[in-house]
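Please go over the structures that come below.
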Structure 1
C-alpha cells in the first residue's frame, strides 16, 4: 500500500542515510532537501495569511484580501507548501532516486512564491494571476508522477493521483471565481487533505507510537493495521468525495458522521493516552483526534441546522490540518537535522497554541456578539503557532546537516 512507504520514510527517528541523501551538494543548506524551504516559507506564509484576512474582515486591509483569498491561500498556498515539503523528502526514499535539490528545488519553490504574489495582485493581474498560481501544483504533480513512474514505485501512484486532484481543485477554484462558485475547488482540496491524513497519518501515528513505546518497555502496543483500518479509509474517501460533490445532502451528512466515528474508533486502538510523557508523539494523536471530530461536526451540520458548517470545516482545517502539519514538520525537521526526537519547551508551546487557536475558532460561530473578538484571538494564536515554528525551527532548516551523536 502507498502509505506503508510513507510511514517507512518518516518512521526513522534518526537522520536518514539513504543513497539519495548522500548525494554531493555544496550549495545553500536551505535548498539541500525539499522540506527545508517549503516548511520554512509555508510556516511564515501561514503566520501571515490569517492575520491579514482578519485585518480585512475587521474593516481594514486591501481589497484583494477577500474571504476567497484567505481560504485559497490556506489550502492551495500554505497546505500545498507543506505537502510539497513532505513529499519531496519522502519520495526519494520510496523510489531510491535522487532528491530534488539545488536549482530544481529553487525553481519549484519559486513557482510557489510566484503564486502567492500573483494572488496578492489578482485584482490587477486578473486571469493571469490564476495561471501563475495554478502552475505550481500542476508542475509539482508532474514531478511526482515522473519520480514515482521512473522508480517503478507503483504502490505510491495513489499519492500522485491525490496531488493531481489537488491541482485540479485549484484550477476549479479559479474557474469558479470567474464564472460560478469557487467552493467546489475548496471542498476538493479539503477532501484531499482529509484523505491524506487518513492514509498517511493512519500509518505514521501508530508507527511512531509503537517505536516510542517499545523504547520505554511498554508492552500494550497500538493495534496492528488490518481490515478495520482499510474499511475506515474506504468510508472516509467516500464521505470526502460525497461532501465535495453534494455538501448539503443528508446522505453526505450521514457518511461524514460515520467517517468521523470510525476514525475516532481507529484512533482509540492506537493508545495515545499512554504517550503523554512525550508531546512529540502525543500531538500526532491530537491531530488525528481533530480529524474524527471535524468529520463528525461537518456531518452533523448537514443533518442539524443548529450546528454551523464552519465549526466542522475549522475543526478539519485549523485542527486536523493545522495540528497534524505542525506535528509532522517538527518531527521531520528534528530528525533530518540530527536533533533528538523530543519536544522542548518551544515545541510544546507551539502545540498548545495551535490547539488553543482551533478551540477558539470552533467556538466563534457560537459566540454571537463575541464572534469578532474570538476570531481575532484565534487568528493571533494561529500566527503565534506558525510564527513560533519559523523562529524555533528556522535555524534547523537553514543550517547544514549535522548527524546525531551517540
Structure 2
C-alpha cells in the first residue's frame, strides 16, 4: 500500500485499470451462463434442478480457485496469477460453446470458475497494494465494480446474440474477449512492490527500481530486510491468535452474502421469464440488477471512506433484506425493474465491501491467501444458494417467497459485518 500523502502515478492508474478490466471479464464469464440458461433449458429440455447444478458447478470452481490457486499468488506474484487465470478463463469459456450435454457443461463451468476465483482474489490484493491507505477502500471497490459492468455488457450482448445467433455464439464471444486482454496484462500490469519487498525473488531490486522510476519516485540502493519466508501456503496465519475471530466472522458474512447474491444473479432471468416476460426482457431484468450493482459498489466505496467499512456494509445488507422481504408488493407493478436495480445496488454494494475488508485486514505476506480463502469460504454459500433456489423453484414457490427466504441470510450478513472484531477495519 502506498504512502497516503503520495499522489497516484500513471503506472498505478494503469494497474487499477487493468485490474478493473479483468473484473469486467469475471462478470461476463460468470453471468453468461445465467443469460443463456433459458435458451439452454429450451434446447436441451433441462429441468430447474439440473440448471441449479450447472450454476453451482461454476461457483464450486470459483471456490477451488480462490482456496487453492489464488494463494500461490503470494509466492509467484499477483501479475503471473492474473495472467494464468485469464488463460484458463478464456480457454474454458470458449470451449463451452461446443458442449452437447449437461455433464460437459458442468465440467467446463468448474474449470472457468477456478480461473475466475483466483482472478478476483489477485486483482483485489494488487489494487490494495498499489493504492494509498486513505482511499484504498474506494479503489478496491471500484476495481471489483468491473464485475457488474461485465455482467451488464454481457447481458446487453446476450439479449441480441442469444435470440439471433444462439447461446453457443455468446460463449465464443466471451472466450475471445478473455484472450484479447492477455497482451494488456503482459505489457501494462505491474507486479506489487510490496510483493517484491516481502518475498524478494531473484532480481527483485532491479524490478523494484524499474517500477519506482516509472512512478517518478526515488530508487533504492538495497531492499529492506526480507520477511521470513514460510515453507507452505500460509493458511495458518489466517487463524492465528491475531486474526482468528475476525477471519471466522468474515467467512460467515461472505458465506451468507454469497448465498443470496448468487441465487439472485443465477435465477433472476429465469424467474422473470417464468412470470411471462420474453427471454429478451428477462435478460434485461438481470442486466438492470447489475446496473444497480455498479452504482451500489461505487456508492459503498465512497461512504466506507467516510463512515467506515463495517457500518456501511452492515447498512447496505440490512436495507437489502428489507427490500427482499417486501418484494411481493411490487410484483406486476411498473416499478419491478427499478426494484431489481435497487436489489443489485444493495446486495452487490455490501458484498464487494467485504472484499475490501479482506484486502485491508491481512498483511502482504498472506494477503492474497487471506482474500482467496475469504472468497473461497464465502463461495461455499454461492454453491449452495443457486442449488437451493433450483429446488425451491422446482417445488413451485413464487419469486416473492424465494426472495423472502433469501432475505434472511442477507440480514444476518449485515449484522455479522457490523460487529466484525478486526481492529484494522473501522
* If semi-axes √(5λ) of the Cα gyration tensor in Å, for residues 121-168 alone is computed and equals 34, 10, 5, the structure in 1, 2 -> 2
* Consider the structures 1, 2: one of them gives 2.1 for distance in nm of label points 7 Å out along Cα→Cβ at positions 57 and 385 as calculated from the coordinates. Say which. => 2
* When helix-only ellipticity at 222 nm (-39500 (n - 2.57) for each DSSP H run of 4 or more, over all residues; to 500) is calculated, the result is -23500; to which of the structures 1, 2 does this value belong? -> 1
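Matching task: 19 is the computed value of relative contact order in percent (Cα under 8 Å, 6 or more apart). Pick the structure from 1, 2. It would help to have the intermediate numbers written out before the result.
On the way: 1: 19; 2: 27.
Source structure for this number: 1.
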* Asked: Which of 1, 2 yields -0.63, -1.13, -1.35 for log10 I(q)/I(0) by the Debye sum over Cα atoms at q = 0.10, 0.13, 0.14 Å⁻¹, as computed?
  -> 1
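Every read-out reported here was derived from the displayed coordinates using simple, explicitly stated rules and does not represent laboratory data. On a predicted model such as this, the values are computed, not experimentally measured, just so you know. Cβ atoms are built from the backbone, for glycine too; each structure is taken alone.
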